[in-house]
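Read the figures in this text as sums done on the coordinates, not as results from a lab. Keep in mind the model is a prediction, meaning the values are calculated, not measured. Cβ atoms are built from the backbone, for glycine too; each structure is taken alone.
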Structure I
Amino acid sequence: MKTPKPLIPLFKQFIKESESGKRLKKNGERIAKSSIDNYIYVLKNLILFSEETNTELRVCDILKLTKKELLSEKNYWKKFYKNFTDFLYKKGCFDNYVGATIKVIRVFFNYLKLEKDIYAGDFHKQFYVRKEEIDILVLSPEQLKFLIHDKEFETKLTPSLKRVKDIFVFGCTTGLRYSDIFLLTNKNFEQSGDDWYLKLKSKKTKTSSSIKLANYAILIFQKYQSKNSKTALFAPITLFNFNKSLKRIGELAEFTAPIEISREKQGITKRIASSKESKDRFCDKMSSHMMRRTAITTLLILGMPEHLVRKISGHSHASSSFNRYVHYAQVYIDKEIEKVHSKLERY
């Protein structure tokens with residue numbers, strides 16, 4: 001007999017048990033705060049979808065259903081997937097966001113089965129998780145050198161902008177994630193003769209690495225070095241303010257070349273513009289993500305072998321995301337070679 005259970009209270013319990021540590025990863029580690037934040041966003045979307053479309057969200061234990069009820073349940077989830085994803089696309093979401101949302105719902109279904117003994121079926125396995133290849137936006141080696149060395153430009157920056165620029169340059173050199181860079185303390189820096197090394201273990205991948213620092217990176221370390229070895233090297237700054245400051249720094253640096261950004265909805269590429277009157281500028285798209293991407297592509301562009309770059313960045317040999325950096329770097333190299341060819345072809 002069909003006895004539906006409301007989905008929203010179960011999803012709230014899923015979040016609560018993830019926050020408390022009752023629900024853990026397969027390796028026994030606690031669920032990361034960033035993952036829990038994603039769960040909360042999904043919950044909000046589910047509630048909004050239910051309210052705006054007047055859709056009852058519920059689950060049924062299929063082991064207690066008749067053949068006819070099982071078919072009805074299959075159709076229910078098929079209809080849910082279509083209507084819910086359509087709802088997200090109408091909100092302006094793109095494939096990566098919709099795909100990430102569906103992945104969370106699939107995790108929730110597994111939670112019901114494995115931890116709540118509610119077998120709602122394998123209908124979620126039919127939920128297609130879309131992905132899109134977003135354009136990699138990075139600083140060119142020339143732009144990075146400008147931020148590192150141009151002293152006249154630095155005089156235009158306020159003390160807070162100088163701090164953000166230093167953190168950004170340090171990240172573009174070491175390839176650290178935003179979450180890792182603010183965990184650095186004096187203990188992560190080790191001197192050997194005249195050389196300095198950055199030693200750390202990634203918070204996300206648990207990968208250990210040792211990176212020899214360039215002279216300008218050493219100067220940044222020494223500038224912010226604390227007397228207390230437990231104090232973070234860089235004082236905390238919210239992601240919003242960090243990205244806002246970066247955009248201002250890029251504007252002052254005149255990184256204002258117009259760019260075209262494309263995103264995908266249901267596999268269809270759409271050009272994204274800030275407004276009909278103006279085009280996006282490079283500085284408008286500068287963000288914390290650019291640090292790691294710039295570091296990896298710069299190393300590749302300037303000739304470091306792939307396996308060594310992987311060692312520094314913490315990417316595995318089979319990482320598909322790393323291959324995107326390789327492709328981007330090759331495209332950049334090709335363009336530079338074409339410039340040389342065009343000069344040689346003119347007599």
Structure II
Amino acid sequence: MPFQSDADKNTERTSGASTPALKISNLSKCYVAGSKALDNINLSIPSGEIFALLGQNGAGKTTLINTICGIVKPTEGRICIAGHDLQNQYRAARSLIGLVPQEFGVDAFMTVSATVALSRGLFGKAPNRPHIERVLRSLSLWEKRDAKIMTLSGGMKRRVMIAKALAHEPRLLFLDEPTAGVDVALRDDTWRLVSSLRDQGVTILLTTHYLDEAERIADRIGIIQRGKFLLTADKNVLMRRFGKKKLTIQLEQQISEIPSQLTKFSLQIDSLGWALVYTYDESNEDNRFFDLMDMLRMSRIGVKDFSTSQSSLEDIFLSLTSRPSNSSISVC
């Protein structure tokens with residue numbers, strides 16, 4: 001595991017596999033004006049999980065990340081990083097965290113390798129040139145190691161930010177919109193690296209507005225709104241619980257109304273009258289698909305073809321965040 005130090009391995013063995021990488025208890029953040037950015041947040045993330053934190057702009061994502069990283073002081077609550085209390089054991093807890101913020105925070109006149117090495121030194125880690133080389137190579141930065149930051153493209157600068165966060169071998173990595181404004185190649189490289197880090201036991205909490213990315217890579221999803229979690233759930237459970245499937249039945253003849261014997265299926269006619277659309281809850285095992293096909297044959301409605309589609313994570317996210325703020329959401 002190239003990004004894991006012997007000290008970290010010893011820490012894992014002594015702390016036990018049951019110790020969460022991140023545990024947040026009753027966390028709140030209130031500002032002087034009285035606004036509540038975070039409202040009684042509770043969250044536990046096990047080691048080696050990719051957790052996607054989703055929410056609209058202003059929902060509290062960045063405030064939550066900055067609070068966990070010690071940049072913002074909470075009003076109340078407790079944060080533990082691999083068993084280390086962030087308030088009482090700040091140095092030990094913070095040394096386990098790597099943060100890739102949205103904004104670039106690097107010296108434009110420094111070289112890539114010096115920037116990454118300096119970040120390692122800031123956490124009190126001894127120089128480790130082989131590790132720095134591995135990090136730079138993993139992000140396709142090795143050929144640019146002697147280039148000054150000011151000469152790099154925006155995508156390359158984003159890679160340097162990730163390299164900086166990995167320099168001190170963190171066990172908990174925060175990625176705040178890591179692929180915002182970057183090209184497709186870098187996005188793919190980033191997610192390959194994220195998957196590799198997860199395989200090595202690194203825990204990753206990411207925010208992204210590209211919900212297809214979260215659907216592709218996350219193990220668990222948390223949706224935050226107005227400083228509160230609407231829900232946290234295993235991604236696959238969430239997709240089954242709130243996902244919808246749509247069956248589109250292409251007809252041989254145009255129709256203007258649904259036959260009475262088919263009304264129990266809550267079908268819809270498409271705008272041109274050449275297809276029937278059947279939407280059903282994916283979590284409902286009795287979706288009556290075969291009953292519908294039998295009834296179509298009995299109704300002498302000719303079927304030319306049919307196709308199915310499924311709700312994306314983006315569809316589910318928009319559906320949940322558009323609900324009234326006082327509505328409860330449960331995931332079984």
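Looking at distance in nm of label points 7 Å out along Cα→Cβ at positions 151 and 167 for structures I, II, the greatest value goes to I.
Can you tell which of I, II yields 19 when relative contact order in percent (Cα under 8 Å, 6 or more apart) is derived from it? Matching structure: II. Taking 15.5 as the value of mean count of other Cβ atoms within 10 Å over residues 215-222 derived from one of the structures shown (I, II), identify that structure. The read-out was computed on structure I.
If P(r) over Cα pairs in 20 Å bins from 0, in percent comes out at 27, 46, 21, 6 when worked out from the coordinates, which of I, II was used? Going through each structure in turn, the value belongs to II. Which one of I, II has Cα extents along the principal axes in Å, for residues 23-86 alone, as calculated from the coordinates, equal to 38, 26, 18? Matching structure: II.
A value of -17000 was derived for helix-only ellipticity at 222 nm (-39500 (n - 2.57) for each DSSP H run of 4 or more, over all residues; to 500); which structure in I, II was it taken from? Derived from I, not from the others.
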